[in-house]
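Before anything else, here is the set of structures, which you'll find just below.
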Structure P
Amino acid sequence: MTWIVVRNPHAGWKTPSESDIEMALNENGIAAEIHTTTTADHAAGIVATAHAEGRSRFIVAGGDGTLHGLINAILSHDWPRPPTVGVLPLGSGSDFLRTFAIPQDWRRAMTHLVGEERYLCDAGHIEGGFGHRYFVNVADVGVAGAAVKWSNRLPRFFGKLRYTGGFWIALAGFPPREVTVDTGRRTINATAVNIVIANGQFFGGGMNIAPQAALTDGLLDIEVFTGRRRQAFTVMPRVIKGLHLRHASVRTARTARAVITCPANWPVEADGELLGSGPVTISVVPGAFYLKI
């Protein structure tokens, strides 16, 4: 069956041409038609046409943001069986694939598109004053959302360091505030700077933010980063290695749904895409799609 490739020409710093991708697909014996998208609406139209034709195999040629857009287009339709999604990592960040140890080099990652092996994945859903969005990897409410704002202003050639730089810039002007996370069975009340909602394990260019997260358990991992801003200097090195969960300033929960109350001006991001501001309600969508691995 022929794959539908959704290519983002603006992903990353140096995105391969459509002809380069087509040649590599042919070399690996992968039948595909490539669509270079210019807008989110364009990508949504490609998915809508595929849905009407009964086609359900897609390849994202881009980063986590491109994958985010495609998943939202896919999950806006009802499918008889979960669609299959493959990823060619072309963005400045392709953290979702790190959970599966798929190479960050798009040519090496292409070998994972051969064969029939797939992995059924959950998706997250986040709803607030901005409307609602699905996400596949990690969402944040707080300073990490502000970090996305800043990182988008930094030059693309910074690569994965864009987020790190954005985080430290954002943190300087982001004081802790009172937040509440209500899972129905447990409530976390804390003075915090950030709330992580994780479906996958990695974000921010390889930080192991949720080392215990599983994409098949029907649950989302929540981490509330409490305390003073200066604690970030001891916590962030642990986050990089996934050793932060036992730190005194990190409070955790695992749930299928939660209501998050926070200041109305706290930025909200998902999969590296800035959505709006809080408060939000989050939930899991079990078995939303197959990832081609």
Structure Q
Amino acid sequence: MKESVRIVVLNYQTAAETIALVKQLEQQVFANLEIVVVDNDSSTEDQAILSQSLPKSIHLVFSDTNLGYAGGNNLGLQLQTGQRPDYQLVLNSDISISDPLFVQKMVDGFKIESQKNIFASSPLVNTSSSLLPIGYQIQVRKLLAPYQMIWLSFSLFKKISPKLFKKFVYGAEQPYDHKYLFCDTINGAAFMIEQSFLQQNGYLDQGTFLFHEELILGKQIQEAGGTCLLNGQASVDHQQGLSTGSNKKQFNAAMERHKYQSEIHLYQKYYQLSPIGLKLFGLLKEIEIQAKSILRKIQ
């Protein structure tokens, strides 16, 4: 029997982009496919647009509160529709897909001959703000020692540690296109995951609101004896930061706080770092955010 795939799209104030993505997904050459759109407590106007514009075949779920990335996606991943998918594909609403064989290529990636257990996979993500070819853009991250990842989370330290950062982002493996790369994590903007692992794992960890879900999921997969895959045969386009207002060109202090709070959850739950160390880390991140805010104002 042919594999079944559920696609979950999380919407927050991006109804037009979500509808455009759904139209693209309906062009996929894949027989056993269902689409779920989860609205993460958008405005009444945004919700009305979704209700009026999405086809009746699309499962539309409304959340009464904004549950963040993991919580919102879990509403779609756990939805009981009468069909149990073999794989679930999570997509940001600001993703664009032009290849009608995209879903098939993602499923095919799980079937490559390997001694490894592939639990999750990401396509190449072409970020609109990047000037680099897709094969040279940062895609996934390696799970380093926690002190190394903490070091790299600070902009200044990252700049003075290019070799370590290159290792963190699999820089030595570039270009990524047209090949498969076994890796520790996925790209949260677009990834496919085995339903059997997802269910066994208890779905996505809802201890974060935004950011670093990739590292958390990667750590869970690693602890379960599995691996992730970067599928260089498939690609999507990504208009980064559309719903969060956080990207390279726009500094958002609130989003930066979500980032380091998610890091604290990661290091506390999965690396058992001390409370004192985590408090110090949080204090230093607050100082960095304040410094960046001041610099932005005087520039």
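Bear in mind these aren't lab numbers, they're just calculated from the coordinates by the rules spelled out. Remember, predicted model here, so these are calculated numbers, not experimental data. Cβ atoms are built from the backbone, for glycine too; each structure is taken alone.
Consider the structures P, Q: one of them gives -7000 for helix-only ellipticity at 222 nm (-39500 (n - 2.57) for each DSSP H run of 4 or more, over all residues; to 500) as calculated from the coordinates. Say which. Only structure P yields this read-out. Structures P, Q were shown, and P(r) over Cα pairs in 10 Å bins from 0, in percent at 6, 27, 37, 23, 7, 0, 0 was computed from Q. Ranked by distance in nm of label points 7 Å out along Cα→Cβ at positions 179 and 235, structures P, Q are led by Q, which has the greatest value.
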